[in-house]
Structure 1
Amino acid sequence: MSATEREHVMPPRPLMPWTMALCAGLCASCGLVLSVTADVLLGERAAPVTLLMAIPVAAAACIVLARSCMRLVRWKRWLYAVALGLMAGAVASSGWTMGALRASRALNNRAASSLEFYVQGDPSINDGVYSYTCDAYAGEKRLGQVRLSCDRELGVGSHVRGIGRISRFENDAYGRSRVLRGELRKVKVVRLVSVDEGSPGPLTWLRNELLAVIAPETDPARSLIAGVVCGRSSELRAQPAGDWFSVTGTAHLIAVSGSHLAIVGFVIESALQKTRLSRGLQRGLLMLALIAYAVFTGASPSAVRACCMVAATLIANGAGRRRHGLSALFVTMAVFVLLRPTVLFEMGFQLSCASVFAILCFCPYATYALGELGVPSGVASVLSVTLCSQLATLPVTIPAFGTFSLIAPLANAVIGPVISVLLASSVVLAPCSLVPLLRHGALVVPMIVARCALFFEQLFAAVPGASVSVPPDTPLVYVVPFVLAVLLVWWPRPRTRTMAVGLLCLMLAAGVPYVYWDRCAPPSVTVLDVGQADAILVRQGSAVALVDCGLDERVVSALVRNNVHHIDVVFVTHWDEDHWGGLPDVLDQFSVGTIAVAADALDGAPAEVLNRPGVMYRQVARGDAVDIGAFRARVMWPFDTVDGEGNEDSLVLLLSYAQEGKSLRVLLTGDAELDQEREFVQEVGDIDVLKLGHHGSKVSADGELLDVLKPELSLASAGEGNRYGHPSDACIDAVKEAGGVFACTIEHGDITVTPTANGFAMRCQRP
C-alpha cells in the first residue's frame with residue numbers, strides 16, 4: 001500500500017490499556033486526600049474524615065463487582081485496576097499528608113531568621129520581586145517546602161538566610177494552589193543576611209554558566225533562547241513577549257517537553273550514528289543524554305514525563321516488543337503520582353499529560369478528517385497536533401487563564417518550525433559561547449532565529465480577535481472532554497459535508513463574541529490585574545472608558561483578555577508612572593478617542609502621550625461629567641487646578657449607573673489619600689463599591705471615612721510580593737471592621753462588578 005493510499009484509510013480506534021483505570025483511581029484518591037489536607041493546612045476547617053471513607057468504600061465496591069457480577073466479567077481487570085489505584089493513591093497521599101502536617105506544626109511561630117532556605121528552582125518575577133520554591137531547614141532537619149519572595153535573584157541550589165515574616169497562605173485560589181503543590185508557608189524576606197551559592201552539581205554549574213553568558217534579562221531574543229535551551233522562562237514571561245506566546249497559544253513551545261527532547265534526541269542520535277558503537281550502546285547513551293538534558297533544564301514534570309516515555313519506548317524496541325504510547329503514558333503518570341502526589345496539581349504535569357493523551361488518541365483521526373477536507377497531508381499533520389492538544393487542555397487553561405486562542409493552529413504551524421530550528425541550532429552553538437574566543441559569535445545564528453520567532457509572535461498576537469476571553473466557569477470546560485469521550489467511543493467516519501457545516505458553524509460562533517463585546521457589552525466596572533499599578537475598565541454597550549493605564553504593557557494584555565477593541569476615553573488620574581506608564585502602549589494598540597486629565601494637568605503630560613493623531617485631549621474640573629454609555633462619571637476632586645504630579649492631585653471620579661431597575665455607585669479615588677478624601681466624602685455619600693487609593697495603603701481609608709461612604713465592597717490593585725506591603729493590614733482591617741468586603745487583584749486577578757436588580761455582583765478572574 002502506497003503512502004497516499006494509507007492517508008485515506010480510516011485509522012482504527014486506539015486501544016485503551018487497563019493501566020488507564022489504575023491511573024484514574026490513583027489520581028482520584030490522591031486528589032481527594034490532598035484537597036482535604038489543603039483545608040487543614042489553610043486553617044479553615046478540620047479534616048472531613050467521612051469524605052475520605054469514600055476511597056475504601058469505592059475500592060471495595062469495585063472488587064465486589066469484579067468478583068460477583070458476571071455481566072462485568074469483561075471489565076474485571078479494569079475494576080481491579082481501579083481498586084488498586086484507589087488504595088495505592090490513598091497510601092501515597094496519606095504519607096505526604098502526615099509529613100506536611102508535621103512540617104506545618106514545626107513551622108508555626110518560627111522566625112524566618114532561625115531557618116535556612118535552599119532554593120529549588122527558577123523564580124517567578126513580578127514587579128521586580130523574585131519568588132522561589134525553597135526547602136526550609138532548621139539546622140540539619142528539613143521542615144518542608146515554602147514560597148520565598150525577595151528583591152534579589154538567587155541561583156538554583158543557593159543557601160539563604162534572611163530576616164522576614166513567615167505566614168500562612170490565604171484561603172483563596174492562589175493560596176490553595178500553592179499548598180496543593182506542596183508549599184506550606186509563604187516567607188517574605190525583608191533583608192537577606194547571607195547567600196551561599198553552595199556547591200552545584202556539574203549540570204547545574206553548566207546551566208548557570210550558560211545563563212550568565214546568554215543574559216536573558218537583557219533582550220527578549222536572549223530570553224527566548226534561555227527558555228528554549230535552558231528551560232528558564234522567567235525573564236520572557238515578565239516581558240511583553242511572554243504575553244504574545246499566551247495570546248497565540250504557543251506558550252507550550254517554550255516549555256521543555258516531548259518535542260524538545262525529540263529534537264535534542266535527533267541531534268544526539270545523528271552524532272552517535274556516525275560512530276561505530278553498537279545499536280544497544282547508542283540507545284543507552286541517547287537515554288543518558290536525554291536524562292541529563294531534562295535535569296539540565298530543571299527537571300520539569302513535562303520533561304521528566306517525556307524522558308520516561310522515551311525510556312519505555314527504547315526498552316520496548318530493544319526487547320523486540322511492540323511499543324504502545326498510551327501504556328507508557330499511564331505507567332509514567334502512575335509512577336509520578338506515587339512518588340510525589342503533589343505533582344497532580346502542577347499545571348505543567350496536567351497540560352503535558354492531557355496533550356499527550358489527546359495526540360496519541362486523536363491525532364491520526366484528526367489528520368484523516370482534515371485530509372478528507374482536502375488539506376495537504378503535511379499541513380494536516382501539523383494542524384491535527386495543535387488542535388488535539390489545544391482542545392484537550394481547555395479544562396486546564398480556561399479556569400487558569402480565562403482565555404482561548406483562536407489563532408493558535410495557524411501560529412503553531414508557522415512558529416513551531418522556527419522554534420525547532422532555534423532549539424537545534426542553540427543546542428549545538430550555545431555551549432560554544434562558554435569558550436571566551438567564541439563568546440560573541442556563537443549566539444549570532446540563534447539570535448537571528450529567535451528574533452524571527454518573536455517577529456511572528458508579535459504579528460499573530462496583533463491580529464484582532466487572536467484571543468478571546470472565556471469565563472472560567474464556562475460549561476465549555478465540561479463539554480469538551482465529554483465530546484472527546486463520545487468521539488473515542490463512537491469513532492465515526494468523517495463526512496466531508498458534515499465537517500464543512502460544522503467548521504462553518506464554529507467560525508460563525510467565533511465571531512459572535514467579537515460582535516457581542518464590541519456592541520452589546522453589559523454594564524461593568526473592572527479593576528484590571530496589572531501588577532503594582534492601577535487600571536480600571538468601565539464599559540456599557542459600545543462605550544468603553546479606561547481610568548489609568550497601569551505601569552507597562554501588561555495593561556494591553558489585560559484589555560485583550562477582557563475583549564476590548566477600542567477605547568472612547570482614557571482618564572489619567574495623575575502623572576505617577578504606575579498610572580500612566582502603559583498609556584503609550586494603549587495608544588499604539590487601540591483606537592483611543594479622548595484623553596482626559598484634571599484641569600491644567602495637561603501641561604505636565606509626558607511627551608510620549610501628546611500629539612497623537614486622531615486623539616482629542618480634554619481637561620476636566622470638579623463638577624464636570626462624562627457619559628460612558630449609561631454610566632456617568634462625575635469629577636469629585638481636585639477642587640482647584642493642579643499640575644498632576646502628586647497624589648493630592650489625583651482625579652477622583654464617582655461612577656453612577658441607573659437603568660432598567662439596576663443601579664451602581666462606584667468611587668474611583670486614584671492615589672488620593674485621607675486628607676483629600678475627607679474634603680468631598682460628605683458630598684459623595686453612600687456608595688456600593690470603593691476603589692481604594694494608593695493600592696490599599698494605610699492612608700487609603702479609615703473607619704471614619706468608611707462610616708460615611710458605607711461601601712459594601714472595597715477593591716485594591718496591587719502586585720504580588722510588592723516591596724511596599726500593599727495592601728496594608730490596617731486598610732484591610734478597617735474595611736472589615738466597617739462591615740464591608742475586601743478584595744485585591746493579587747488574589748483574584750481581574751475583578752469585575754456588574755449592577756443587578758438586587759445590588760451588584762462580583763466576578764473574579766481567579767475565583
Structure 2
Amino acid sequence: MKISLISSGNIRDLELKNQKIELSSLRGILELTLGPEETAHIVVNNSEEENLSEGTHQFYSVFNNEKKCAVRIRSISGGRVVSVQYTLYQPFGAKIEEHSIGNLMHFTESASSVVGEGCSLEDVFFQAFDSGRITLLSIVQPLTGYDNLNLINNLQSTISQKVRAICSSPKQGTRVEELVQDVSLVKRINTNALSHLSSHTEHWKARTLSGLIPKRLRADIIEDEINIYENLFFKMAIDDISDYVTAEILSLQKSMEKNSIAIDWERYGNVINDYRRGELIAKLTRGKDASFLNEENHQFAEILDEWMKISRILLTIKSSAFYQSIDRNKHISKSIHLTNILKNDQRYKALYDMWCLVQREKQQNKETKGITGDVGQTPSVFYANYTCAAFLYSMHLLGISFDRESVVSFKDGCIQVNAFGMDNTCYYRIQSEWNAYKELELDVAVEEKLEVAFELPNCSTADFSWENVADFMRVDGNNAIFCRKPSPIERNNIYTLCQKPQAIVRQMSADRRTSYKNTLRIWREWVDFVLSSTCLRNPGQKSLAIKPYFIASEADKKRILELSDMLFEEADENNRTAFLLPTEWINYREVDDSRVLRRLLNFGDSFDEVDEDDLKNYRLSVLPVTQTDVGSIQRLMKLISLQRSVLMMEWQSEQQTKCPICQEDNIHRTAQNSWKCDNLSCGVEWGKTRCTTKCKEWFYWIQPGSDMVKKLRFQDVQCDTPCEAIQMHENIFDRYVITDFEIEPDEGSGNVKIYPICPICGGRRKR
C-alpha cells in the first residue's frame with residue numbers, strides 16, 4: 001500500500017503513520033495505491049468506502065467547520081493489518097460561527113422543500129423569496145431569550161453579591177504533607193516518624209541506654225488547600241459565564257453595526273436620489289425600514305450597557321487573588337457532582353444555579369437557531385447553495401427575467417441550475433457545476449442582445465419564406481432586424497429568399513417575369529448593402545465564473561494575503577472570476593492596511609501596483625457574502641450590473657446609445673467622452689477617461705449624477721479606519737457604480753469632489 005498527497009500540483013508520498021498535514025493550498029487529494037491481494041476500508045470524515053481492491057483510488061478533501069478533513073485507512077495484505085489516520089487542515093482559515101452554519105443549513109432545508117424535484121425560477125423560486133417562504137437574510141436577534149431582562153438581573157445580583165463574597169472568603173480544604181524537620185519545629189509527629197528515624201542515622205542527635213535522642217523527625221505539615229473541587233468549579237463557572245457574556249456583547253455590537261450599515265446605505269441613497277435602496281432594504285429585511293432599525297439599535301444599546309456592567313464585575317473577579325491562585329491546569333467535568341458545599345453554602349449554590357441557567361440559555365439559543373447535532377461536515381455545500389440562490393435572486397432584483405424553461409433543483413443536497421434570462425440589452429445563460437471537492441461553480445455566459453435594423457427594400461416580400469433566416473434575423477413591419485452577422489452559408493440563404501424555381505419562372509408571363517427580375521435585382525442590391533454595412537456585426541460575448549468558497553481569513557494581514565494569493569491561483573485565465581467568501585466584514589476593523597483589506601472586498605479594481613496582474617480591469621473579484629449582511633445582496637447586484645455595464649460600454653464604444661444602468665435610450669452627450677441619463681429615476685453619468693498617472697490606459701467610469709454628488713458633505717464621509725472608509729465608499733457608490741472614486745473636499749463649499757480611480761493600475765486623476 002502506498003499513500004500520496006496531491007496538492008498545488010505536487011505529489012509527495014506519506015509515511016504510514018498517524019499525522020496532521022498542513023496544506024499549502026485550498027485543497028488536497030489523498031491517493032491510495034493498492035497492490036495485488038490488498039484490500040482497504042476508507043472513511044473520509046463520515047463517508048465510507050469499503051472493499052477497495054488493487055489499483056489507484058483518489059479521495060478529495062472536503063473540510064468541516066474546523067477546516068479539517070479526517071481520512072482513516074485500514075488495509076489488509078497477507079493477513080497483516082495496517083491502520084492509519086491523516087488529518088488534512090487549512091492553516092489560514094478562521095473558524096466560522098456555529099450559528100452561521102446552522103442558518104445556512106436551514107436555508108438549504110427550506111429551499112429544497114420549496115423546490116422539490118425541480119421548479120421554475122420565475123413562477124416558484126423567486127415567488128418563495130418575495131413571499132417570505134425562503135429568507136435570504138437571517139439577521140441576528142440578540143434579544144431572543146431575555147426579553148424581560150430576568151437573566152441580566154439575576155446575573156448582576158448573583159455576581160456582585162454572592163460570587164464576590166466567595167472571593168473574599170472561599171472554602172478551603174486541608175493538605176497534609178510529610179516533611180523532615182528539626183525537633184524544635186515539629187508540631188505534629190507523623191505516624192511513621194519512629195520507624196523512619198530508626199532507619200536514618202543522620203537524623204540522630206545521640207544514642208543513650210534509654211534510647212535515641214532525635215535531631216530531626218518526620219512531621220505532618222497541615223496547609224490550607226485552595227484547589228478543592230468546589231473552587232475548581234468556581235473557576236470553570238466564572239470562565240463559562242464570562243464567555244457567554246462576551247458572546248452576548250459581541251452579538252449586540254455586531255447587530256448594531258449591521259443595522260447602522262443598512263441605515264447608512266439608505267441614508268446615502270436618499271442623498272444621491274437612489275430611492276430604491278429603501279425598497280430593497282424593506283424587501284430583504286422583511287419590512288424593517290431605517291426608522292425601525294434605529295429604534296432597534298436604541299434597545300440594543302440599553303441592553304449592551306447592562307451586559308457591559310456584568311463584564312466589568314467579572315473582570316474584577318478574574319483579577320482577584322483567589323481566582324488567580326486556582327490552578328489553571330486542573331479541570332473538572334461539566335457533569336457536576338453536587339457536594340455538600342455546592343448544596344448548602346448559599347454563595348456556591350447561587351453560583352451553581354446561575355451557571356445552570358446560563359447553560360440552559362446557551363442550549364436554548366442553539367435550538368432557537370436550529371443548531372442541533374453535527375452541522376459542520378458539509379458547510380461548503382450549504383454555503384454554495386445559499387450563494388447560488390442569492391446570485392439568482394440578485395439578477396431578479398435587477399430586472400432580469402427568466403424563461404419558463406429555467407429551472408432550479410436539488411440533487412444529493414446540492415443546488416442545480418439551468419437558466420436562460422434576458423433584459424433590454426443582454427442574454428444570460430447560467431449553469432451550475434459541482435466538482436469532486438463538493439465545490440460549486442456557476443458559469444454565467446453573457447451575450448449582447450444585438451438588434452441592427454435595416455429598412456426593407458421597395459419590392460414585394462409578401463411571399464418570401466423567412467424560416468431559412470430565422471436564426472439570425474426577423475422581420476418587424478417594414479424592417480429587417482439582425483441579431484448577428486450571418487455566416488457565408490447564411491448569407492447565401494438571404495440572397496435566395498426571393499428566388500423561385502426555374503420551372504415556375506418559365507411559366508410566368510413576360511410582364512410577370514420582368515417584375516420578378518426587377519425584384520431579384522433590388523433585393524440583391526439591398527442584401528449587398530446590408531452585408532457590407534459596418535453596423536452589422538456579431539454580438540459581444542463574455543463569461544463570468546462564480547466560485548463560492550466556505551473559508552474566511554483571520555483578521556491578520558499575513559493570513560489575508562495568503563488566502564487571497566491562493567484564490568488568485570484558482571482564477572479562470574480565460575474568463576472573469578468572482579470569489580464569494582463568508583467574510584463578516586466588521587470582523588476586520590482592526591486591520592489598518594486598506595490594500596490588504598481590498599483583497600477581501602474587490603470588484604476587480606487595482607489599488608496597488610503589486611495587485612495589477614490579479615485585480616485589474618474587472619477580471620477578478622473577491623466579495624464577502626453572508627446571510628447576516630444586508631450589503632451582500634447589493635454586492636451581488638453590483639457584480640452583475642458592473643459586468644453588464646462595462647460590456648455595454650465596450651460594445652457601444654463607437655456611439656453610446658443606451659444608459660448602461662437603466663438600459664433606456666433617453667441619454668445625451670455631456671462631453672467628448674461622457675454621457676448622462678435623462679431618466680429621473682436614474683440620472684447616472686458615465687464615460688471613459690485615460691489614466692494619466694501610471695498605465696496611460698483608457699477605462700470606463702459610472703457615477704451618480706453630479707448634481708446629486710454635490711449634496712454630499714465632506715464631514716459625512718470622514719472615517720477613522722480603512723475598514724470604515726471602504727464600507728462608506730460601498731454605501732455611496734453601490735450597485736450601479738463600476739469604479740471606485742477618490743473623495744476630496746470642495747474648498748469653500750464643504751461639499752465633496754470625486755475622481756475615478758483607474759481600475760487597471762490604481763492611478764488617480766482629476767477628470
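Each reported figure results from applying straightforward, stated rules to the coordinates on display, with no laboratory input. Source: prediction; values computed, not measured. Cβ atoms are built from the backbone, for glycine too; each structure is taken alone.
Structure summary
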item	result
Computed -11000 for helix-only ellipticity at 222 nm (-39500 (n - 2.57) for each DSSP H run of 4 or more, over all residues; to 500) - originating structure among 1, 2	2
Source structure (of 1, 2) for distance in nm of label points 7 Å out along Cα→Cβ at positions 218 and 378, computed value 3.8	1
Per distance in nm of label points 7 Å out along Cα→Cβ at positions 114 and 634, the highest-valued of structures 1, 2	1
Comparison of 1, 2 - label where Kirkwood radius over Cα pairs in Å, for residues 194-481 alone is highest	2
When distance in nm of label points 7 Å out along Cα→Cβ at positions 26 and 202 is computed for each of 1, 2, the largest belongs to	2
Among 1, 2, structure where mean count of other Cβ atoms within 10 Å over residues 346-353 as derived comes to 18.2	2
Winner on distance in nm of label points 7 Å out along Cα→Cβ at positions 418 and 562 once structures 1, 2 are ranked, highest first	2
Among 1, 2, which structure scores highest (criterion: Cα Rg over 2.2 N^0.38 Å)	2
Among 1, 2, which structure scores highest (criterion: FRET efficiency 1/(1 + (r/R0)^6) of positions 530 and 570 (r between Cβ atoms, R0 = 41 Å, to 0.05))	1
Winner on mean count of other Cβ atoms within 10 Å over residues 250-257 once structures 1, 2 are ranked, highest first	1
